[in-house]
1. Given a value of 16.8, 61 for Rg and Dmax of the Cα atoms in Å, for residues 86-189 alone, calculated from one of 1, 2, which structure does it belong to?
2. Of structures 1, 2, which gives 10 when relative contact order in percent (Cα under 8 Å, 6 or more apart) is computed from the coordinates?
3. Given a value of 5.1 for distance in nm of label points 7 Å out along Cα→Cβ at positions 46 and 198, calculated from one of 1, 2, which structure does it belong to?
4. To which of 1, 2 does the computed value 78, 36, 23 (Cα extents along the principal axes in Å) belong?
Structure 1
Amino acid sequence: MIRMIKFSILATVSFISFAIIFNFLSHREPIFSLKAIKITGLKEASEKEIMATLSPYIGTNILTVNTEGIKKAVLSHPYIKDVRVKRVYPFYLYVEIVERKPYALWVKEDGSMRVVDEDGFSYRGMRRNEEGSMFLIHAANEKDVKEALTILNKWFAEGLISRDFVSEIDYKDGGIRLISSENVEIILGKEEFEKRIKKAKAVLNDAKRKGLLIRSIDARFEKGAIIREKREG
């Protein structure tokens, strides 16, 4: 019994001592002051802009610095998709950034274009010579852009079509109209998208075997599809 009491007292004293030492050390600015922040992963975003959001943290205590606050500050930049923050004792923070990657061009109703990532997040304007490097999404708003990409990305993942197959997608009121990379219009309507895109692909493959040049395929019909051929000359 006496041994248990001694052990309990010793444990309590040890805990209190540790707490006092930790509190003392964590407030000793010269030893645990954050002196530098190293940033990696930047390609498009400006390091100067990122550092401007992080500079208020320089000089704070590395043991108690708010890493979640740092993440939030970095993620406020539209180019940044994800960020990881790691303490490197005793003086540094390591900030690893994952930027958004250009995936498609959103053509707004006023004709202006915005670059979106694979999730449909619009994060910057189009730059010179970018128009031909990505497929176009015609949509009224960012919500429709995201819905259109959700559908397309599912088809890409399942192998129904490839990214190279798509030149443009028009997503309006839940309806889909595609322009293929070979400039074939494919009308899918508002339902049974996968069934209809498979039908359109079958029609295109059959037309190639027969040497036919297709201008448009309307795949909205239960039996077959309406096909318009290109006129030579």
Structure 2
Amino acid sequence: RVSAKAPGVFCGFPVFEAVYRLLDEELTCRAMVEEGARVKPGTVVAEVAGEARRILHGERLALNFLGRMSGVASLTRRYVDGMNRPETLLLDTRKTLPLWRSLDRYAVRMGGGHNHRSGLYDMILIKENHITLAGGIRRALEAAQASRPEGVPIEVEVCHLEELEEALEAGAELILLDNFSPAQLRQAVERVAGRARLEASGGITLGNIEEVAASGVDRISIGALTHSAPCLDLSMLIEPLPGLVG
């Protein structure tokens, strides 16, 4: 049996089961709670039945997946709850473990969050370096619009209110406000007045996310959801079937 040793959100059973299926197709796995469910210390979250040697062979790898994914889901849920504003979307970023992006993104969704772009192919994000190389926000945006595949959205990152005005004048429809204070975010929302969607990112913690969300931005993106999430503490204890021990 696998039990939670700390409160959190359960996530990752499909991968947990896949580990054991690869080891031995005779092993049977059962989730004891639903994906995305909140758990308390002592909650039994999963069971594995079969040959003990095979179960122990896969124990660490299976628990690593389960703990990591549950940890990301748990931290995401804390941020979602902390926003206290359902109309604001909480997004992850591309700051994921190498080769883990699809799993991290899945865990964010199980925690109540949403996914930002997967890579360079499904959204164009014009950042500070692009603006510098292009010679300004307008030129960078025009170049992106001229070369983007059909249907791919464009987001422009700005670092202060003057750049926000420049992005609006250039026709940006989605703007990322990088490291704006809550007071600056409120000013930005007032200035934009619905002319573009706004995303806050940078410097956002559990301690200030409610104030950030209350500013009225449409989206909040947080890299810490995936690059700093602690694993959920889980343990596996063997319970021999009656008559097999003694």
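1. Source structure for this number: 1.
2. Going label by label, the one that fits is 1.
3. Details: 1: 5.1; 2: 4.2.
Only one of 1, 2 returns 5.1 for distance in nm of label points 7 Å out along Cα→Cβ at positions 46 and 198, namely 1.
4. 2
FYI, it's all coordinate maths here, none of it is from the lab. Bear in mind the structure is a predicted one, so any value in this text is a computation, not a measurement. Cβ atoms are built from the backbone, for glycine too; each structure is taken alone.
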